[in-house]
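These are the structures, in structure tokens.
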Structure P
Amino acid sequence: MKQFDVVVIGGGPGGSMAALTAAKNGLDTLLVERDPVIGSPVRCAEGVDHKGLSEFFKPDPRWIAAEITKYYLVSPDDIAVEMNIEGARGYIVERLVFDRMIAERASIEGAYVQTGVEAVALSDFANGMRVVRIRENGGERDVAASIVIAADGVESRVARWAGIDTACGVHDMETCAQVTLAGIDFDSTAFSLYFTREFAPGGYAWVFPKGERVANVGLGISGTFAKEKKPVDFLEAFVTCYFPGASVVSRTVGGVQCSGGIGTITADGLMVVGDAAHMANPITGGGIINAMIAGRASGETAVSALKRGAANRKSLEPYRKTCNSRFGKMNRLFHRVKEGIFDIGDDGFNALAHEMLVLPLEKRTPVRLLGKALVTNPRLLAILPKLVF
């Protein structure tokens, strides 16, 4: 049975960053991805912010589809409010190219990367090791690892095999549908978010540019409403309303857990990364940068733990602390904010949009928007000081 220092399960940005970091620091690393092509299928709106991305990679035209400099919030009565967001700059990445790039860099650093390989079982932690059963080419075999990194996405099973509760309530599970439209007119330099219960109850719709007259157009809705009407049906109505006659060049569906995080992200010989640990921002649903932060932190923690000769949960505690300080605390706060935001209702969003629109652009900040929202939803009052801090 082949033994590794680290086995990473899942080749998304979080898993590939974990493998890249571990291999770069001399660990014998295996990265397995269930799908035959890393980065495919794309179940993502593909948006990232400049500051977060630049912490890891210099933006490269090979995997940047569009650069964003403006952000619009669109009310139910179609009032588009340009927001003043500090350091407002972002990108739409080509996930198929971007994800593969990270995995390729991991391979260059010495990680062994395999696609079309599925993890089907995980042993208990014994004698400082876990055993992962993998399936490939119709057969199964076992590999051993001192540390397993579970980066197997929304449908994660690996963490559950280790006894970690990854359940997400229906209310916090945002079910999403997206199309890439061509031949449409929009501001190709802006993120546009639509808040309307007609098309996106308990969530929002988006238009993310991917080039000249091409954009990712999608929406995510709370699972509470998905029981009544499918996200694809909401999306069809949204596209018919705003982009009638557009060409549809791709379609995708998926889900995002907007719970603010799972209770624990470590166990003996195991760390949980990215969507598998509900690390997406509960308000926006964006999770690429948080997954990369967690992936790198898990790789670094694996290095330090194995240098000390221990891979138990206590030795993996630095990983939890890093994630908590970088985004965990904020995600839990954003989960509370999300609940307040989506209680406002269409009339409240319309009123807020009109109030914000009369302000000069430099005063249209997210904090000011929340301050105005207090008038219609006082339960946000206790959250605002923490958010400002």
Structure Q
Amino acid sequence: MGKLTVKEVQSIIKRNEPGRYSDDDGLYLMLPKRGSPYWMYRYSWRGQRKEYTLGKVIDLSLADARSTAADTRKLVVQNINPIAERKKENEAVIKTVNELFDDWYLTLTKRIKFPQIPHRIYTKDIGPYIGSLDITAVTPMDIRSIINRISDSNRPSIANDALLHCKQLFNHGIKLNLATYNPAAAFNVNDAGGIEKSRERVLTIEELTQVFKIFRENMTSFTRDNYLACVLLVSLGVRKSELTEAHWSEFDLSAATWKLPAIRSKSGVGFIMPLPNLAIKILEELQVRACGSDYVFPNRRSSKTLHMGKDTLNRAISKMFGKDPGKAIQPENLMGNIEHFTVHDLRRTCRSLLASLGVQGHIAERCLNHKLQGVEGVYDRHDYFDERKQALSSLANHLSSFLVC
């Protein structure tokens, strides 16, 4: 096989077929099943095959990768093991917890689908408290302080995640011989957020009627954007991030379809959703409200994030219930005796409503972009577009009487 060309590299990345593509002389373009494409150099060292990562394709052009591979090849000729040399360099520069996290995060980008999740938790809840400390200076008391602080803010799931990430982070430090023990090792979920129970909250029609009436009556507290987002969530059953991070380029309102790209789908597969008239009406209003933004729900505040924030909806709902974590003075509870619910409970409510309308289980599951399970999932590749269209239209008609828009 000959050397790769720039066009071939672009074509391989566009096809997104996991594999190893040779450029000769030991240089390979790597497309992992999870993570970003990267360059890798293979060489022999004392009778064993070694693989040395050069960098991600987004950071290294084909020419740069070849130049870096040539420099690496020279090290091998000089009887210097590039992997051992890099380890020495890491040991020299990684001193603080922030530096350790940066090194660990590089490994996450290659092996997990959503490395931004641990990055967000570290940046918000871990780094500000221990990031500037020397790796060996962190104690179990520091870890306990972190997880207690998160637990006290009524975020048990995040507390559990933060503990898990601390354990993995300091295990990474042990692997690099930068630490001799893990300060988070002795803690378990009982010390953090506790064992998490699956939520079962589903809103009844009566509750939905009352909830959306209260939302409409309190638009100064619960904005129009929040209201329309919640209507779409309960009528389409989409995931919060799929909606709040949606681009206008994904929608074809004339064809009444939403093409959710694989990169934003939790299932990892692209998905075409039929849009009922209720959704079209809402999206037409949102298009005006977006004022030319690329996002359906642009961020209304100055922020690095151009779309609606990840916590905006849940926090807005909690405020309506008189709960605002971290605030000394809590807002008034405007929801009366309604049981508290979250954004994800609206998705579960959508699934329950579809069942109550007689929609068959496998069609309802596909409406929510769930993969079909077991043998059915293996052999049934039909996407049920027409059936989903009918189901979502029936649901929208059912809801339209009280979801005033």
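Just so you know, all these numbers are worked out from the coordinates, no wet-lab data involved. This one's a predicted model, so the numbers in the text were calculated from it and none came from an experiment. Cβ atoms are built from the backbone, for glycine too; each structure is taken alone.
Among P, Q, considering only mean count of other Cβ atoms within 10 Å over residues 53-60, which has the greatest calculated value?
Top value of mean count of other Cβ atoms within 10 Å over residues 53-60, among P, Q, belongs to structure Q.
Here helix-only ellipticity at 222 nm (-39500 (n - 2.57) for each DSSP H run of 4 or more, over all residues; to 500) has been calculated and equals -14500, so which of P, Q was it run on?
Q
If volume of the Cα convex hull per residue in Å³, for residues 21-92 alone is calculated from each of P, Q, which structure is the one that comes out at 108?
Q
Of the structures labelled P, Q, one was used to calculate relative contact order in percent (Cα under 8 Å, 6 or more apart), giving 20. Name it.
Among P, Q, the structure yielding 20 for relative contact order in percent (Cα under 8 Å, 6 or more apart) is P.
Name the one structure among P, Q that semi-axes √(5λ) of the Cα gyration tensor in Å, for residues 125-292 alone of 36, 18, 14 was derived from.
Answer for the origin of the read-out: P.
For which of P, Q does mean projected area of the Cα convex hull in nm², for residues 69-188 alone, calculated from the coordinates, equal 8.4?
Structure of origin is Q.
If Cα extents along the principal axes in Å comes out at 65, 46, 41 when worked out from the coordinates, which of P, Q was used?
Structure of origin is P.
Have a look at P, Q and say which one yields 5.3 for distance in nm of label points 7 Å out along Cα→Cβ at positions 77 and 109, as calculated.
Computing distance in nm of label points 7 Å out along Cα→Cβ at positions 77 and 109 on every structure in P, Q gives 5.3 only for P.
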